[in-house]
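Once you scroll down, you'll see the structures, which are given as structure tokens.
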Structure 1
Amino acid sequence: MVCDPDVSFLVLPIRRTSRRSAGRLARGATAATVGLWLALLAGHAGTLWWPLDLFAHFRVQYAVLFLVCCAILLHLRSWRVLAAAAVGAVVSAATVVVQTGASQRAVAASGERFRLVTYNAHRDNRSWASIADFLERSGADAVVLLEVSGAHVREIARRMPSSPHVYAPFAASHYHAALLSRWPIRDAHLLELTPGGSRALRARIAAHGRDIVIVGVHLHWPIGGRNAALRNAELARLAALAHSEPGPLLIGGDFNITPWSVHFQRTLGAASLEDCARGRGWLPTWPAFFPLLGIRIDHCLASAHWRVLDVRTGPSLGSDHYATVNDLEMR
């Protein structure tokens, strides 16, 4: 190779710099691929130790990051590590598709539609007027509200003439729920899910000539061994509760767990309940302030009496959660 003598002294340093940059990039992509694989495998071992279960919740993000690593490694022609990243992307994407599907289109109701809205309003939120306006416009038959005080529920109910029936039992813990209903509430009470755990709201309402049981929940935040154990015990109690309810049942609220957790899947299997949002897209509900880390921890679970028509999330209303809007009809 012939170089201009005036610039030849620059060629070798530029080449060395380029090689060093490529080497650093390759090492970074390799380390990221290994780290992503460890996180993916850890999530499948969530029953062994509570921190491992936390890794199960970010399958969408893993799939995207694996694809980024694939693009970098393809550019660098690092074939062996590229193969590992590609397999990781396929495995992650497959588990995502199983849960999210291809975002099914809404199904037209052939009978009476029932709309359940759940919303963790966050105890420090002050946008009560906006929340009430959204809930009133939503056309909800029943609303499960979480992290709200008695005063807040009264403020919201005052702006919701379509839902005149209210049950709001409040104690010191914010792990309680309130219910606003378009239909008469026949009976309602708090149910302790496990000793020292959260209390679920169980209400029976009369809608469309049928009695419907609605259970509103706010399960424990699973950070720390004790909290994680409480949340898992609460899930087990919900499964047992589902078997004790012979009629139409809906369980909605903040579960503090995603569909990819082993504990969540075991609960669905043990309870014979349907995850209403399964197959209907990504639908992250938390954290509203940082969508790139979005995960779905707010759920609606339905007994076999129901057919799911549509599920979607609401707008940002000052909370770290989005509301879930669940449309169903009786089978």
Structure 2
Amino acid sequence: MSLLSSSSLSLGDIKAPVEAELRDFEAHFRAAIKSNVGLVDVVTRYIIRQKGKRVRPLLVLLSAKTCGTVSEKTFRGATLVEILHTATLVHDDVVDDADTRRGFASINAVWKNKVAVLMGDFLLSRGLLLSLKHGDFPFLECTSNAVKRMSEGELLQIQKSRYLNLDEPTYLRIISDKTASLFSACTEIGAISGSENSDHRERLRSFGEHVGLAFQIRDDLLDYLGRSSIIGKPTGIDIKEKKLTLPLIHALRTGERADARKALRLVKNGASRKDVAWVLEFAERNGGIAYASTKAEEFGMLARKDLESFPGSPAKQSMLQFVEFVLTRDA
């Protein structure tokens, strides 16, 4: 299936083998972030109302079932990664001064930055304490490494955005750290909870890394292709925010030098709507969109290869479908 086509798969289809477990997960998650401090409990209930797609707990549960069975340990791992993910989103909204999250007013917009930062800290501590209480030290190793990588990736992107001198290897390192690190933590934690086989752990960790890279490249592509389910045309948000992603990085390398200099100048100076349209056309004309599409497909192929040694099962099939979903999603 082409990366440019729209997927007929839905997350609902992919969740089928662990639907019951996902319902159980929700209870574990709510219990883990409950507090007897009134304001904290009000904010956590607000967070629960914003319920996201639960992609990361889904990966934990599917990984556990692919290599073994779902257990209480699996639910603790899924809860830990969702708490960690939620905490990073709360902190990201403060850093980005964002007013909304998932269609709701952000925590910082409702309760201001101080409460939002402290809530992010509270969530992180709850996740850590959950693992410490049960001696889930390998989980802590996975998530601590992911948090370190996510922070380093974000800071490297900030450093590079000042000079707009991002090349492809550095771009891949940034998205590996910022996005793929948490995906790989999810699949590795699932493997740890479902099996004692170290080869299973490594293969599923690698799957998470590869599918996370494909996920982020596809996300960056959508800024050029247009988020059709939302507005039906390209948005160029990354360009307006002076972010260089793979479609433009490749076009800058292959395009005419004069055009490449113009594209960089427009991005650096804060592109207008007309300028954004020119940069989008420049990226497409010089093969940036096709190249990024191919790279995402390559990482998808590596992710599928990571699963080859596992026996056939509904969970494994859903993992393979998740790769296809990542490569074809339009929102």
Structure 3
Amino acid sequence: MTNISRIAVLTSGGDAPGMNAAIRAVVRKGIFHNLKVFGISRGYEGLLNGEIKEMKVGSVADIVHRGGTILRTARCVELKTPEGQRLAARQLKTNKIDALVVIGGDGSFRGAQALAAQGIRVIGIPATIDNDILGTDTTIGFDTAVNTVVEAVSKIRDTATSHERTFVIEVMGRGCGNIALQAGIACGAESIVIPEITFEMEEIVAKLKRGYQRGKNHSIIIVSEGAANGYQIGRDIYNSSGLDTKVTILGHIQRGGSPSAIDTLMASAMGGKAVELILAGENELMTACINQKFKGVPLEAIEGPKRRLNMELYELAGQLSI
């Protein structure tokens, strides 16, 4: 479209490994197509404050392998108000921005929808370690977060084996157990506790006892933060079984670190696709990876239910940990 000449990109909400690769792709793909590309610092908060700066090819040099986001990010309550939405749209129009690329999760996309209602052309790129956005097979940052958990558990297992202990490891996922489920299978956890499935403490303890009775000298329990408190699970295991139990909360290390090859590739492809969608005149779409192909899907998909848990994987986890 010949009326598109200036686009902007921002990152919003929780950071995710691969955001920088997505930023780089948007900037360089845009410049390749003779667009002027602007970076907005600190998400929607920075947009409201007018923190908008033109980016060049060199602005995104040497960032593809870096975690976090060079544009930084913040949560913005003001954008939820009509006054904040009007101010954000006015900032974009004052700076003659023809389209905005929003990199983030469902909360960030709701902000994008609000701006679309104000007449702003928007395209979303799904980036969240939870992998809970409907409409795409996976989101930027998820693969890296899972690998971070698996690496940490591998180190914890060494000391668990040495001291013949049970370790409870709490991972991120307030309303979604995808990290816990996939990391739990990958590291051979004895039990996986997630928000989508009601767990029975007696069943967890019975499985631990069976393992020790057949000669197993250590165990790993993965707990999603939205399902239970790791320390409480640890106390319950000790009180019910007497097993030497320790607890590790991995916390924000799951958000950091260099993105995996999968996340870097996906972020780059999604960033490039976002620019293609803008040039094609599209609006209110999210870039999505579906069957290893990248396309645009309606942003309104976020208004529906969250991505369903892969029950086949959950059942497999139980079968493998008998």
(request) Assuming 1.08 is Cα Rg over 2.2 N^0.38 Å, for residues 223-302 alone as calculated from a single structure, say which of 1, 2, 3 it is. (result) 2
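Could you tell me which structure in 1, 2, 3 was used to calculate P(r) over Cα pairs in 10 Å bins from 0, in percent, for residues 47-166 alone as 12, 36, 34, 15, 2?
Structure 2 accounts for this read-out.
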(message) Given 22.1 as the derived value for mean count of other Cβ atoms within 10 Å over residues 55-62, which of the supplied structures 1, 2, 3 does it correspond to?
(response) 1
(request) Have a look at 1, 2, 3 and say which one yields 3.8 for distance in nm of label points 7 Å out along Cα→Cβ at positions 207 and 239, as calculated. (result) 2
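Computed from the coordinates by the stated procedures, all read-outs in this text should not be read as laboratory data. It should be emphasised that the depicted structure is a prediction, and the values quoted were computed from it without experimental measurement. Cβ atoms are built from the backbone, for glycine too; each structure is taken alone.
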